[in-house]
Structure P
Amino acid sequence: MAIPIIVLEAASSASAGLLTTPLLLMILFRQKYPRWWFDWNLALLQFWSRVSVYVLLMRDEYPSTENEQAVHLEMAYPDAREELGRFMQLFKWLLAIPHYIALAFLAVAVLAVSIYAWFAILVTGKHPKGAFEFVEGSMRWVNRVISYAFIMTTDQYPPFRLKE
C-alpha cells in the first residue's frame, strides 16, 4: 500500500511544479492571476478533496469529477496587484517548510486514525465523530497550506491548527 501512495505523491509533486511555476512567473512579472487558472486550480483542489474524503472513509459515494457532492471547498479569487506581493511568491514555498514537517507527522496520524475508523465502521456501522473531525481538520490544514504555497491565492500565512 505504501508504494502506490509514494508514486501518487511523486506524480502530484511533479504536476504541482508544472502548475505552479507558470503562475509564479505571471504574478511576479505581470502581476496577473488569470481567472481561468484560478478556476482550474480550485476545481483540481476540490476534486482532490472529494477523492481524499472517499479514500479516508468519510463518504461512501464515489467522487464525482463534476459535481460538488458533500465536499464544499471555496476560495476567494485574489486581486494579484492588490492582495498578492510580487516577490513574496518566490519564498512562500520556503516559508511553508514548518507546515510540511507538521503535515508529514499528521499524515501518519491520519493513516492510523483511518485504520481505526475502518475497524470502528465494521463493528458499529458508524464513523467515530472524533476520528472524523481529526481527519477533516487535517484536510483543512493541508488545503490552507496548498492555497498559500502552491495555488498562491493568499499571502496570509496559514495557522498551525486543525480548525478553521
Structure Q
Amino acid sequence: MNPNEIVETIISMLPSVAPKASWGETALFYNPDNLLPNGVYFCTIKEHDGENDKSSNLNRKGVFRVAIGLSAETYVRLFGPKPSRPKKGGIVNTGHDFTRVNEFMPHPIYAWMGWAQILSPTKESFTDILPFIEEAHRTAVVKFNKKTANHSIKRTR
C-alpha cells in the first residue's frame, strides 16, 4: 500500500475524518463539520525524516510511517509499560529496531504518549492494524466531544 491509499481507506471507512498535510506528514483528525480549527488527531502518515525524527530512516525509497495513537490499555497490552519521554532529538528506549518495515511497534518518539508505528505496511498488515486505527478514532471522538461539550464553538467554514 502507499500513503495515499491508506489515507483514502481511513477516510472512506471512518466518519468525520479531516486530513491535513503539513511538513511531509498527513495528520488525520476527527473534526465533524470542521467545528475546531484542526479537531483531534488520531493517526498520521509521514513520508520523510524530520529535524528531530530520523530514527526510522524514512528517507529510504518507498518507506513511510503510519503512526497510531493507542489507548493506554492497548499500548500496555501490546508493548508493556510506556517508556519514559526521550530528551529532545532522542528516541525512546524499548529495544525495537525502529527502521524495520512492516512491523507494528512503539513509536520511536511518541511511545511515551501511547503512540505506535508501522513502516510501509503491506495490505495484510494494514488490515491487521485497522482495529487499532478504529480504536484511536473512537478515542478521538470522545476527546472531541469533551472539548466541544461545555462551550459554544464558532464554525470554521
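No value in this document is a laboratory result; all are computed from the given coordinates. Keep in mind that what you see is a predicted model, and the values were worked out from it rather than measured. Cβ atoms are built from the backbone, for glycine too; each structure is taken alone.
Structures compared: P, Q; top value of distance in nm of label points 7 Å out along Cα→Cβ at positions 28 and 60, i.e. the largest, recorded for P. For which of the structures P, Q does the calculation of helix-only ellipticity at 222 nm (-39500 (n - 2.57) for each DSSP H run of 4 or more, over all residues; to 500) return -22000? The value was obtained from structure P.
If you rank structures P, Q by distance in nm of label points 7 Å out along Cα→Cβ at positions 44 and 116, which sits at the top with the largest value?
The maximum falls on structure P.
Of structures P, Q, the largest value of percent of Cα pairs over 16 Å apart, for residues 52-131 alone belongs to P.
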